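Dropping the structures in below, format is structure tokens.
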Structure P
Amino acid sequence: MEEKKIIIPQGIYNNMLKHGRSSLPFEACGLLSGNNHKINSIWQLENRLRSDRRFFVEKRTIEKTIQEIKKLSEQVLAVYHSHPTTAPVPSVYDITNHPDNKVKMVIISFKTNPPFTKCYQIEKNSYEECLFCINPSL
């Protein structure tokens, strides 16, 4: 089960929440990068769809961000996005468009207050919940 766990520092988790709140009523999205299951960096991206049900980031923006991640000797460990009014469960659209089964999916739901977050491993057309730990000391 260890390979399905990621560690998110409290500060990065707080930045994800802030990004999600500031994007309401639309979905926020971004990348989380790091090494060895530990997140080191957050990359807030612009949801070009401005939708409350889907997100889309331009290909050149993704490519540029991945180049920056590689300069830090990190790798993309997770894609995060928010669900403004629904539970933190991957939609069919989320699963179908997930870029890589080695990359986790973190979903923050603003349906409740406080927001509720879950992490998933996406495999083909299905998903499995995975562990994530918010580390207040990182």
Structure Q
Amino acid sequence: MSGPSDAPQPDALWLFDGVCNLCSGSVQAVLAIDREGLIRFTPIQSAYGRRLALEHGIDPDRPTSFLFLDGGQAFEKSAAVLALLRRLGAPWSWLGVIGALPRSWLDGAYDGLAANRYRLMGKRSTCMLPTPEQRARFVLEPPPS
């Protein structure tokens, strides 16, 4: 699905729930895996994250999916996971073989995990704070037009 606005779409940008321990842990894992710094991040709780969420039909106060903006397209749920894995390269991109499963199965599994993420992994009272070394990978404002 493409973004509805005419503004330039960010590339390789992961919109995540910054108070979700599972989401924040996933971001930390990608920060460690992506040594080239290709993937960037924005919490849905930031003003920019809220705007992106709303533009793409995600309720920023009750997110049910993360959003991965890549190559001018916006991906949600299992499609977002697969797009992210492709961007990480081998061996992580090899996990993309799960994309051969029916999308309804993949999104069903995603929805089940997303609906129970706070119960399973907990929730923070505030967004995760990146370390000084990680700060450049976090985008809190839209790119200039």
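Please treat every number below as a calculation from the coordinates, not as lab data. As the structure is a computational prediction, the values presented were derived from the model and not from experiment. Cβ atoms are built from the backbone, for glycine too; each structure is taken alone.
Data for the structure
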{"item": "Among P, Q, which structure scores highest (criterion: distance in nm of label points 7 Å out along Cα→Cβ at positions 73 and 105)", "result": "P"}
{"item": "Entry that produces 3.0 once distance in nm of label points 7 Å out along Cα→Cβ at positions 25 and 57 is calculated, selected from P, Q", "result": "Q"}
{"item": "Answer label among P, Q for the case where Kirkwood radius over Cα pairs in Å, calculated from the coordinates, equals 15.5", "result": "Q"}
{"item": "Which of P, Q yields 13.0 [mean count of other Cβ atoms within 10 Å over residues 113-120, calculated]", "result": "Q"}
{"item": "Structure from which 1.4 was derived, distance in nm of label points 7 Å out along Cα→Cβ at positions 33 and 89, options P, Q", "result": "Q"}
{"item": "At a computed -7000 (helix-only ellipticity at 222 nm (-39500 (n - 2.57) for each DSSP H run of 4 or more, over all residues; to 500)), which of P, Q", "result": "P"}
{"item": "Origin of the value 27, where relative contact order in percent (Cα under 8 Å, 6 or more apart) was derived from one of P, Q", "result": "P"}
